[in-house]
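Following this line, the structures themselves.
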Structure 1
Amino acid sequence: MHNVTPNEAKRYKEVFDKIKKEVSKVVVGQHSVINGLIRALVANGHVIVEGVPGIAKTLVVRALAESTGANFSRIQFTVDLLPSDIIGITTYSKGTGFTTIKGPIFTNFLMADEINRASPKTQSALLEAMQEIQVTISKTTYKIDPPFFVMATMNPIESAGVYNLPEAQVDRFLFKLVMDLPSPQEEQEILKTNITLNRFEDYGVKSILNSKKIINIQEVAKRVYLSKDIEDYIVRIVNATRAPHNKKFRLGRYIDYGASPRASIGLYIASKADSLIEGHHYVTPQHIKNVAYDILRHRILLNYEGQAEGIKTDNIIKEILDSVPIP
């Protein structure tokens, strides 16, 4: 299996630039979130997005699905949502016998809206499907056709009637992205182009890829060259989040638990995806830094002191990246 060539990388960058252009027809701004979603798709990982209501979270995923030629489903998570509402059921009718009705999870792009509103049992049904890429309906196992990309959203401003995801389950998401409010200039543009006044079809989003091409790109990303020095850099960054190494940093005393080896694996594959998206055929320390916040943000757990003082994990990550020597 040969490494990605410079010409290959350049060719793929042109494809990703086209996808970004198509998404920007619908979504104003939010470039870092769009880049993060594309990175996660290329790295074959799932994403959890935190942001207040009304900032186009669903629209971003729908536009990305349309531009990549993928199928799109959306599930609004509620307290009374059952696992069978997600994965499907087996029913019996006279004359036809038992038939299986597959749920909305059988798609390419799945929007799990406000995942923390559903019960832990329902959350687990989705997270198990994410991990196994298959579901079991009445003792029969059904594979979910690739590509399978989940974007789950969480509303940070409400605490009533929500079931927080256990940290071990949040860890299954490759990225945690934070979606901010638009700038005044962007909001003025939104007034003229918003989805409330227009139909989605009116934006004319073109399909640049298809499912087969997405799977191929995911395989190509694995072939991006990553040196032993960069591997060592990844391990040193993740180790810096753990005791006793974290005591060397000013904000390290606020860390309760550091990142697991899953974070190292995430940095490894996500940096390759970032490199390919930017048109490079090898990973540099900057590619690691580009994905480090999204990888580590939900994997560094603060102690009570850190929570009480309002310490942001992004500030801890910045200090670590500034302190760990670059190879």
Structure 2
Amino acid sequence: MSEISPEERVWVLMRGALATRALAIVSELGVADALAEGPKPVAEIAQEIGADADALHRLLRALATEDVFAEGKPGVFGNTAESELLRRGGGWDDFSHLFGGVWYRTMGDLRADGEPSFPRLFGTDFWDWLAAHPDERAAFDRSMQQGHERRVERLAELDWRDDETVVDVGGGNGALLVQLLRLQPGLRGIVFDLPETVRDEAALGDRIAFVEGDFFRSVPEGDAYVLSGILHDWSDERAAAILRTIGAAAPRDARVLIVDAVVPPGNEPGSGKWLDVLVLALLDGRERNEQQWRELLAAGGFAPIEISDGLIEAMPA
């Protein structure tokens, strides 16, 4: 990889907001789906999706410099492996919608005062806002499916007994648990989340139940508890409270499986470092390094078995 100049590196960072918004626009318009059968002239795409042809051309031309779409002949665009991710139903289109929509507005008001900007802008916290906007809640739940395959594979590789009940705490629409039980057919599952969670309970099958509730108050009893992208949404105090709630319901030999980033030290790249800035804007949460995870587990009454980036295993202390 060729080294870029300091000026180019700073420029790439500065114009990142433009790419964020451009991705949201083309995702919401369904451009990638319009190109599912092959390349098309931009005027034809624009007519099909209801956009201005010139504006759409300029958006696609810019995104194509990052290999999101490709301009073969002049004015004719097709999908790439990257733009295929933006097809509807895969989670990345909803992620783009959130990043370039409500999160985009939120990050635009980010300050270095230690306070999340979302409540300042919207007059309520993010979770209550989602509850009041069902379409956005559904988009959020679908976006959380993004990357499930890798997470599920790691979970499925663990040692499991055939009779274990897995509780997916804050499990959204249940997509992660459905995939896990497909790979581990001896397990049974419980998706535990707020009542306003958008889900298709029929799709969960007869081995998974959806239980409504608040994980600050109580959780169902189980043999293993999965927390996928949950604890980073909360401050240390609130995250420890969630762990203590689980500890009150969990048998002594239960496991907690935390699917979250472990922030690497120093200047080492890590997506968790940027996600940490996002949760700083949205929520009173944080991404954590290994030492911070150890301190949080101890405060919540758990002892670590293994801590690795993407999967943390613990048991009641």
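A short reminder: the numbers here are calculations on the coordinates, not readings from a lab. In this text the structure is predicted, and so the values were computed from the model without any measurement. Cβ atoms are built from the backbone, for glycine too; each structure is taken alone.
Out of 1, 2, which has the highest value for relative contact order in percent (Cα under 8 Å, 6 or more apart)?
1
Work out which structure the value 19.4 belongs to, where mean count of other Cβ atoms within 10 Å over residues 229-236 was derived from one of 1, 2.
Structure 2 accounts for this read-out.
Assign the value 3.5, calculated as distance in nm of label points 7 Å out along Cα→Cβ at positions 93 and 149, to the correct structure from 1, 2.
Of the options listed, only 1 reproduces it.
One of 1, 2 was used to compute Cα extents along the principal axes in Å, for residues 77-164 alone, and the result was 50, 28, 17. Which label is that?
Derived from 1, not from the others.
Could you tell me which structure in 1, 2 was used to calculate mean count of other Cβ atoms within 10 Å over residues 181-188 as 11.8? Could the numbers behind the result be given before it?
Numbers: 1: 11.8; 2: 15.5.
This figure was derived from 1.
From which structure (1, 2) was mean count of other Cβ atoms within 10 Å over residues 5-12 calculated, if the value obtained is 14.0?
It traces back to 1.
Using mean projected area of the Cα convex hull in nm² as the calculated read-out, with 19.6 as its value, let me know the right label among 1, 2.
Here the read-out was taken from 1.
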